[in-house]
Structure 1
Amino acid sequence: MERLTDAARAAQILRDGGVVAFPTDTVYGLAAVTDAAVRRIYELKGRDEGKPLVLMAAEPEAFGDRIRLSPVALRYMRRFWPGPLTLVLAAGGATVGVRVPAHALALALLRASGPAWTTSANRSGFPDMTTADEVTAELPGVDAVLDGGRAPGGTPSTVLDLTGPRPVVLREGAIPISDLAL
C-alpha cells in the first residue's frame with residue numbers, strides 16, 4: 001500500500017484500476033474508477049452488492065449526461081456544494097447518488113481522475129475512519145491512501161432523494177434536516 005500526499009499520483013492509481021482511500025469533508029472514503037476496482041471496494045468492505053456507491057466529482061459539470069438535473073436539484077447543488085450533501089438523482093432508468101465534497105485534497109484527486117465511485121473507508125457495519133492511519137490499519141488491501149490528515153468531520157454526508165415528487169431525506173448526516181428546506 002502506498003501512502004501519498006500527491007493527488008495526481010493517486011489519480012493515476014485510480015485510472016490504472018486501483019482503489020484509493022482519501023479524505024473528504026466528512027470521513028475518509030474509498031474511490032474507484034474501473035469496474036474491477038469497484039468490485040474490489042465491495043470485497044474490501046464486506047459490503048452487500050445491493051448497496052450502491054456514490055459518484056463523486058470535483059464540480060457538478062463533471063457528471064455530464066450521467067444524471068438528469070431538475071431545477072430542484074440545481075438549487076440544492078448551488079446551496080450545499082461543495083459540501084456534505086449526497087443527492088440521489090435519476091440516471092437513465094436507474095438512480096445514482098452524487099456528491100461534490102468540500103475538501104481541497106479530495107477535489108484535487110477528483111479533478112485529476114474524473115468522477116469516481118466512492119463509499120466510506122471502513123468495513124461494513126464498523127465505525128467510519130477519520131485518519132489515514134486508521135485506514136492503513138483496518139483496510140490493508142487498498143492500493144494507496146491519500147493522506148490529508150484528520151478528516152474534518154466525523155459525520156457522514158446527508159443523503160437526499162430527489163427522484164420523487166418531493167425531496168426525501170434517506171439519511172440525516174452532516175447537514176441537519178432543518179437546513180434542507182428551500
Structure 2
Amino acid sequence: MSYRSTLFAPMILAAATACAGDLQQQVDDSRAVVKEFTDQLKSELVAAMQSGGPIAAVALCNTRAPQIAAETSERTGWKVGRTSLKLRNPANAPDAWERTVLEDFERRKAAGEDPQKLEYYSVVEEDGKQQFRYMKAIPTGELCLTCHGSNLQPELAQKLDTLYPQDQARGFQVGDIRGAFTIIQPQ
C-alpha cells in the first residue's frame with residue numbers, strides 16, 4: 001500500500017461511515033414520523049368510530065388524514081403522505097418511484113414477508129437534486145375492513161361514494177397491503 005493510499009483510506013472510510021450514519025438517521029427519523037402519523041390518525045379514527053360509527057370515521061378521515069400529512073410536512077420540512085395501488089383519494093396517486101415500491105411490496109408479501117415489516121428507502125436524484133425517499137407499508141387490520149373491506153354497510157358505501165366518487169379502496173382482507181406511508185426528505 002502506498003503512502004498516499006494509507007493516508008486517504010481512513011478519510012474515505014470515515015466519509016463512508018458518516019454517510020451510512022446519516023442514512024440510518026434519516027431512516028430512523030422517517031420511522032418516527034410514520035409512527036406519529038399512524039398513532040394520531042388511528043387515535044382520532046377510533047374516537048370517531050366510538051362516538052359516531054363508521055360514517056363519522058370516514059368523514060373524519062376525509063379531512064384529518066390530509067391535514068395530518070400537511071401539518072407533519074410543514075413541521076418537518078419534508079413531503080409526508082400516503083399512497084396506494086388501490087386509491088380512495090386520487091390526490092394520493094403514487095408517482096413512478098412509489099408505484100414501483102408498492103408493486104415490490106406486493107411481490108415481497110406474496111413471497112412470505114410480513115407486511116408489518118415492509119419498508120424501503122433510497123437516495124434518488126430528482127430534477128438534479130438528491131432526495132431521501134422512504135416508504136412503509138400499511139397492512140390492512142381487522143378494523144380497516146369496516147371501511148375498506150368487501151361487506152360495507154349500505155349507508156357507509158353511500159357516504160364513501162359521495163366523498164370519494166372514484167374510490168378503489170374496497171375489497172381488502174386482513175393482511176393485505178392497504179397502501180404505504182411515503183416520505184421525501186430533501187438532501
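Some points to look at:
- Read-out distance in nm of label points 7 Å out along Cα→Cβ at positions 56 and 152, computed value 1.4, structure in 1, 2: 1
- For -7500 (helix-only ellipticity at 222 nm (-39500 (n - 2.57) for each DSSP H run of 4 or more, over all residues; to 500), calculated) the corresponding structure among 1, 2: 1
- Read-out volume of the Cα convex hull per residue in Å³, for residues 32-87 alone, computed value 108, structure in 1, 2: 1
- Winner on relative contact order in percent (Cα under 8 Å, 6 or more apart) once structures 1, 2 are ranked, highest first: 1
- Origin of the value 15.2, 45, where Rg and Dmax of the Cα atoms in Å was derived from one of 1, 2: 1
Bear in mind these aren't lab numbers, they're just calculated from the coordinates by the rules spelled out. Just so it is clear, the structure is predicted and the values come from calculations on it, not from any experiment. Cβ atoms are built from the backbone, for glycine too; each structure is taken alone.
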